[in-house]
Structure P
Amino acid sequence: MRALQLVLFLSFLPFLKACNTQKDDCTPNDNTTYMLAYSNDIDPVQVRAVFFALQDSAPRFVKMARIRFDVQQPEEIEYLDNLDELISSVNNLLPDPSLSYSSTSEGSDVISVLEKFLDNTQYPICGSRVNFLVKRLPTEVDVESIVAKLRKFRVEVYFSIAANVYGGNTLDSLNEIAFRTNGLSQIFVNDVLYRGLFASRYFTTDALIYAASFNVSGEGTIELPPMIVKNEGAHEFILSYKDDPLSDAFQSATLTCTNTITNNTVTVIYDPIETVNFCIGDEYFDKGNYTMKLEYKYANQDVERLFIQCSTTVTTESPDYWVPYND
């Protein structure tokens, strides 16, 4: 009888190990995975251009992954050991029009790809980062479940979205996933989607230190939650200033950050250039606590959701804590 119990236990052991592989209590310095996912509808030239953004990866990204989506026969995620293997794999499996959906009105399976990534039990997902190059929108509206899973494992999701998309009409679902995971949702004209990797943290040592989101309309000033800078150095600010890519109401925004000890002030002036919905600014910060004030101006009274992030850069030591979700 004991022999039979032992056989049964050993037969279930691989299953038990798989069920317990993924932890959800990681830190920003723990080993994790990076994934690049790209729509089959994208021009292969644009995917190759991504390689210009791919530099040495941070040591904590011990696994690389890639997947081509929006194909008639869904493909599996490929996991790789280093950046060179990732680049080689992407180069060998570029978008192929012969594999595309038969209709430009069909919705993307981008959210299914995220589900597949989270279902992985072999490689670490806690603290991972995912870059999507999107040419086709999904049809899913309710993303509460996938957002909850992503937040549980601290997965940051970055969408680079073409302004002239195919498929569904639910840009809101991608915005929700990005904003609520402290990721980014960026819209680009002329399909220069590779620039989205430069704006995101992809697999660099850069780390988020501040995130805030809020609704505004018209013209005004808003006091934001304070920001804590633990390590002095260069930091990057990103402002996402509209949900609707067709809106042209945004006119200007100025962020004023004041050190509560020294009274030194850093001012970030946002001006959209070659982008549809976000601006970027780089500034140097001393250590300390900062009050944050944003002045904004829109041409109409439509409600817009603003999202502000501040991250360390390669020259600044990264924090060892997660920034709280702001929703």
Structure Q
Amino acid sequence: MAAYIAMKLLKDQGFEPKKRVRLILGTDEERDWQGIDYYFKQEEMPQFGFSPDAAFPVIHAEKGLIDGFLQLPSVSQPPDNAMRVETMEGGDRLNMVPDFAKAKLQVNGPANLEEQFKSFLVDRELTGEINSHGNKVEMNIRGKGVHASKPEQGINAVVELAKFLTQLPLSPEAKTIFSWLVDQYGETSGANLGIYAQDKASGALTINLGSLTYKNGDISAGINIRYPVTSDGEAIINKMREMAAIQKGNYELYDHLLPLYIDEDHPDVRTLLEIFNKQTGSERSVASIGGATYARALKTGVAYGAMFSDSPDTAHQKDEHVRISDMIKAIAIYAEAIYQLTK
């Protein structure tokens, strides 16, 4: 909206650009990018562009993104075992840290499960609920949902619930598989999976267990990986397949977005950076993110705003919003950027 208003202000003031200016709107950015892909099959590629879908000053590098699903074989749970996990689920978007997870158990014989669960919540500083219906027990845990580009800032409810399940007298096979999930995906650097990577341009790899479904002994988990611009995405995918095979499961690739990297000395990048620093009185440098914007759909493009360093980051969260004061500043920056790039 800020970019649109900037264009309208320039037009209303009589500005006639020497280059064609386009406002390209996509409606599938959070999913499969079908709209923007179709657009560029019909229309010419711009010489340069920016996506106002990240943060200032200038995002010249975006990590590679890999979405995939881990399928694990049926877990053996004898009917007479002390406790059996019947179902477990949490998360529905791979680009978010799950903030809620639930499970249903069958309990054979006496158990102090409610007391144990509440003690776990206190120890982990979490909230949740537990209810018993005969020998059936339902429980849930609430975590902290954040964008998957910064999973270390969230609390993964799926991982936390899996941690609790490992403390129960489940079958050895069930306990082993839940322990493996916690070990491999309970940390967000990919180190336990053997895919850790880091570079100067874009930072460290991150991994997010974005969804999990356990039913009839079968486990399906959705995994989001964001890797540095200098890393080999195919090597990471192959490693994920290798690690799944160790558990006699398989890893299926769903989507792979290659990294974005534009040299910070590109003249248009320098222009955008100079405009931001001049208007804000800053001396900032280019930056990188783990998120994905439509900038990587361009042959040459960057993300440019619209968040400032002190803006509330509510992206993909409840009550997502922006400050009016930030919008006004962004409009002024975008107006000058369009003017300088096309005059």
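Thinking of P, Q, which structure, once Rg/Rh (Cα atoms, Kirkwood Rh), for residues 35-106 alone is computed, gives back 1.00? Going through each structure in turn, the value belongs to P. When distance in nm of label points 7 Å out along Cα→Cβ at positions 59 and 283 is computed for each of P, Q, the one that comes out at 3.3 is P.
Suppose helix-only ellipticity at 222 nm (-39500 (n - 2.57) for each DSSP H run of 4 or more, over all residues; to 500) works out to -6000; of P, Q, which structure was it derived from? Source structure: P. Looking at relative contact order in percent (Cα under 8 Å, 6 or more apart) over structures P, Q, structure Q comes out largest.
Each of P, Q could give mean count of other Cβ atoms within 10 Å over residues 91-98, but the derived value 21.9 comes from Q.
Given 0.20 as the derived value for FRET efficiency 1/(1 + (r/R0)^6) of positions 51 and 75 (r between Cβ atoms, R0 = 35 Å, to 0.05), which of the supplied structures P, Q does it correspond to? Checking each candidate, the match is Q. If you work out Kirkwood radius over Cα pairs in Å for P, Q, which one comes out largest? Across P, Q, Kirkwood radius over Cα pairs in Å peaks for Q.
If we compute FRET efficiency 1/(1 + (r/R0)^6) of positions 43 and 203 (r between Cβ atoms, R0 = 25 Å, to 0.05) for structures P, Q, which one ends up with the highest value? Sorting by FRET efficiency 1/(1 + (r/R0)^6) of positions 43 and 203 (r between Cβ atoms, R0 = 25 Å, to 0.05) in descending order puts P first.
Bear in mind that the values in this text are calculations on the coordinates, not laboratory data. Note that the coordinates shown come from a computational prediction; the quantities given were computed from them, not determined experimentally. Cβ atoms are built from the backbone, for glycine too; each structure is taken alone.
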